[in-house]
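Each in structure tokens, the structures are laid out below.
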Structure I
Amino acid sequence: MNKKRILIVDDSFDMLEVLQRQLNALNYVTFQSSNVNDAIDILEHSDVDLLITDLQMPVQNGMELVKYTARHFPNIPVLVITGYPSVAGAVEAVKSGAMEYLVKPFTIKELQKAVEKALAQRAVKFEGDGQKTKWKNDQPVSYWGIIGQSEGIKELIDLIRRVKDTKVTTLITGESGTGKELVARAIHYSGKYSKSPFIAVNCGAIPENLLESELFGFVKGAFTGAYESRAGFFQAADGGTIFLDEIGTASGTVQTRLLRVIQEKEITMVGANKPQKIDVRIIAATNSDLYAMSKNGKFREDLYYRLNVISITTPPLRDRRSDVLPLAQHFLQKFSKDFNKEGITLSKEVAGLLKSYAWPGNIRELENVIQRALILCDGEITAGHLPDYIKSASQEVPAETTILRTLKEVEYEHILKVLQAVDHNKTEAARILGINRKTLRQKLINQSGTKRTTG
């Protein structure tokens with residue numbers, strides 16, 4: 001059953017966050033906007049089942065959005081929320097097209113009741129315009145490199161199909177190795193902007209003092225060594241999509257510049273005085289908790305909400321066990337061609353081990369394991385071709401006596417097993433885990449520090 005998609009519009013970032021969390025808990029997919037113009041853009045380019053909007057907002061108030069929706073999207077029900085209730089306001093909202101009226105503050109039960117009532121009262125129920133994917137039960141699907149048969153992957157693909165033709169900013173969150181860049185590429189290349197540039201930038205891999213000039217370009221003489229002007233990644237992506245991976249590592253200066261790009265649709269090269277207009281779709285990704293970072297002052301709160309208009313989460317492989325074997329078969333076919341070793345198969349024992357393993361390194365770790373096994377095998381991949389830590393994982397503490405541990409503890413234990421299996425070669429361990437060497441070193445330092453503090 002496809003989840004209903006709800007667009008939330010409120011100028012209060014805190015209210016947006018509260019509504020998003022409550023609606024996600026109620027199993028709804030949410031889009032967020034802090035102003036009327038961005039909300040209209042989402043309505044025009046995305047498939048929305050319900051609009052929830054505040055009335056009191058600067059520049060253009062929510063009533064204008066209610067009227068616009070009633071005129072242009074009569075099939076979308078509207079739920080109005082406000083902190084300034086009045087009989088006149090309620091009457092006007094209902095006359096303008098709102099189906100429900102909710103006064104702040106309200107409980108999650110009151111929100112749930114109002115949302116269900118608004119959806120139930122929908123005047124005309126209609127099917128999508130071909131965007132909805134027709135799934136065959138239990139059959140693996142492949143969509144621009146995204147492979148699987150779990151409900152999580154099917155919902156992910158459906159969401160990609162609904163946002164691919166819009167240029168509103170999108171934030172992709174998920175653990176390392178879950179395919180965030182693959183999702184960004186799918187959004188770009190499956191949509192109407194596919195013939196325009198797609199520029200991927202790993203913000204965490206570029207030194208902090210260089211990221212600003214790399215993103216926005218610089219003019220001759222802007223700093224020592226700037227012997228000529230050079231365009232940045234944003235200019236290269238003009239008309240298309242820029243993918244900003246590890247956005248949480250960006251400095252405060254870069255964050256301020258990004259906010260201006262989103263708000264004003266323009267950039268200023270380092271050392272220049274005159275801004276230049278730019279037309280770029282921004283897709284950002286992170287494996288960090290940007291919301292927590294924004295509350296702790298480590299990430300601009302206004303930028304977080306600007307990036308998080310459309311939120312996509314890539315599920316970890318341990319939560320989509322039914323996708324492990326289809327992915328393994330995909331990598332097997334891929335590397336069989338690369339190494340000219342056709343007809344390689346997985347033994348039943350290996351299939352069972354792969355499905356039972358937790359995959360803390362996610363898809364990237366699975367890919368590396370299959371590649372290693374294929375190199376070592378002749379004809380069939382058996383348990384002997386798998387790393388020892390995968391085989392030992394299925395022989396660990398029985399379920400009835402399992403000690404519940406934190407995710408960090410499980411991750412650290414797995415890292416130590418991988419390091420032991422490769423004779424503490426950190427480069428090889430990082431490759432198997434699907435992370436870079438710098439990240440591996442930081443995880444070891446952080447966990448060691450935690451043990452010293454609590455020991």
Structure II
Amino acid sequence: MADKTTTICAIATPPGRGGIGIIRISGPEARRIAKEISGRDPVPRQAVYCSFKDQDNNIIDNGILLFFNTPASYTGEDVIELQGHGGQVVLNMLRNHVISLGAVHARPGEFTERAFLNHKLDLVQAEAVVDLIDSVSEQAARCANRSLLGEFSARIADLLGALIDLRVYVEGALDFPEDELDFIEDNDVRVRAGACLQTVDNILIRARHGKILNEGVQAVIIGRPNVGKSSLLNRLSGTDRAIVTEIPGTTRDIIEDRILIKGISVTVADTAGIRETEDRIEIEGINRAIAEAENADIVLIVMEYDGDARDLAYLMLKLKRSVKILVIKNKIDLSHDMPKITTDANGIPHIHLSAKTGAGLDMLEDLILKSVIQESSEENAILARERHLTALHQAQQHLRSGIAALDQGRSPELLAAELQQAQNSLAQITGEFVADDLLGEIFSRFCIGK
């Protein structure tokens with residue numbers, strides 16, 4: 001947890017050469033330190049060009065001094081920015097002088113942590129800062145901006161408000177046990193609890209989509225040797241990423257490349273051909289291929305256009321976990337067929353294409369996205385992290401349990417307890433109820449100076 005009595009500083013711009021380099025200072029001594037360095041008392045929100053001098057009055061650099069006074073600053077404290085030239089040596093000299101005047105070096109994410117502790121941001125907004133910095137696509141950046149502006153937080157706050165109102169009503173009824181039967185038969189309680197559950201369900205759909213926007217899609221290609229797996233990776237990536245030969249077993253290890261499909265980051269992994277073999281190295285490659293596939297968002301099973309259905313059954317049996325599957329009937333250039341999509345008796349899509357010519361590739365790309373993002377659009381997506389999904393699932397389960405208790409005519413105390421647990425789970429998302437060790441983990445993932 002941050003010690004708000006100290007003044008922190010850090011270089012806020014990336015390492016290396018640049019046109020501008022920024023030292024950020026936050027805390028009770030920020031204004032004094034700026035005055036000693038610049039020789040002038042900074043005026044809030046007024047950019048001033050001045051010299052930054054050391055203890056011997058030698059000029060370290062010349063640049064812009066900015067002062068944001070408490071509470072109207074990013075951290076909610078007095079904040080100083082010293083904007084000079086972007087050379088690493090001169091920035092280090094300036095930062096070291098700031099430290100000699102009483103500041104301490106900031107931990108990763110400590111500026112944003114102070115913003116959270118000073119109620120300038122909630123935890124979702126704080127996480128959105130680093131999500132915006134780390135965005136892997138334009139869609140992810142737009143979603144991160146919406147979270148930073150409070151859209152996700154507002155939805156959680158509205159849901160918490162509805163839960164609290166329902167809890168107050170339910171717990172009020174507990175004070176009058178003679179009316180318990182009327183309470184149980186009161187359909188309004190059931191309707192209100194059901195509405196809360198429906199809201200959680202809707203947020204989860206949007207959050208799952210947002211998680212994909214944030215982290216991207218993991219697609220793994222598997223299949224028998226020589227069916228065109230490596231050719232498919234090369235076609236999708238637009239490069240000769242994998243070696244393509246007619247020799248079975250050429251690919252032994254996992255080869256990955258990241259591509260963008262309609263702005264969504266997709267990591268595609270080519271794997272060793274799966275077959276029965278006594279080659280120990282090839283066996284290891286096959287085991288890795290299967291393990292990679294079982295942890296994927298979607299598995300692309302590649303077969304030849306006239307491949308035997310027994311091959312598909314063989315490959316699917318190798319997957320011990322249930323995963324989303326697309327079957328690719330490759331090499332239609334040999335049969336002179338047109339690209340198309342069919343569906344087998346199990347509802348699994350089959351895309352008939354040619355990795356050699358690229359025919360049907362657009363169908364495959366569309367189907368990859370539709371398979372993993374089924375229920376939402378970018379405009380509705382919520383950029384969620386795993387901890388958000390966990391909290392939402394917990395709230396969902398507590399609401400389901402409470403509604404089940406109500407439907408079974410059990411004591412209203414059970415519903416009240418489940419509503420309390422659902423409220424606690426949701427409060428963890430925005431940071432109203434969160435452990436210090438979790439805060440430390442979250443902010444440790446930030447860069448220094450943010």
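Just so it is clear, none of the values below were taken in a lab; they were calculated from the coordinates. What you see is a predicted model; the values in this text were computed from it and never measured. Cβ atoms are built from the backbone, for glycine too; each structure is taken alone.
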If you work out FRET efficiency 1/(1 + (r/R0)^6) of positions 350 and 382 (r between Cβ atoms, R0 = 35 Å, to 0.05) for I, II, which one comes out largest?
I
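As an exercise: relative contact order in percent (Cα under 8 Å, 6 or more apart), calculated from one structure in I, II, equals 17. Which structure is it?
Details: I: 12; II: 17.
It traces back to II.
Starting from the value 24.5, 78: which structure in I, II was Rg and Dmax of the Cα atoms in Å calculated from? Write down the numbers at each step before the final one.
Working: I: 24.5, 78; II: 28.6, 83.
This figure was derived from I.
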With FRET efficiency 1/(1 + (r/R0)^6) of positions 38 and 254 (r between Cβ atoms, R0 = 30 Å, to 0.05) derived as 0.85, matching label from I, II
I
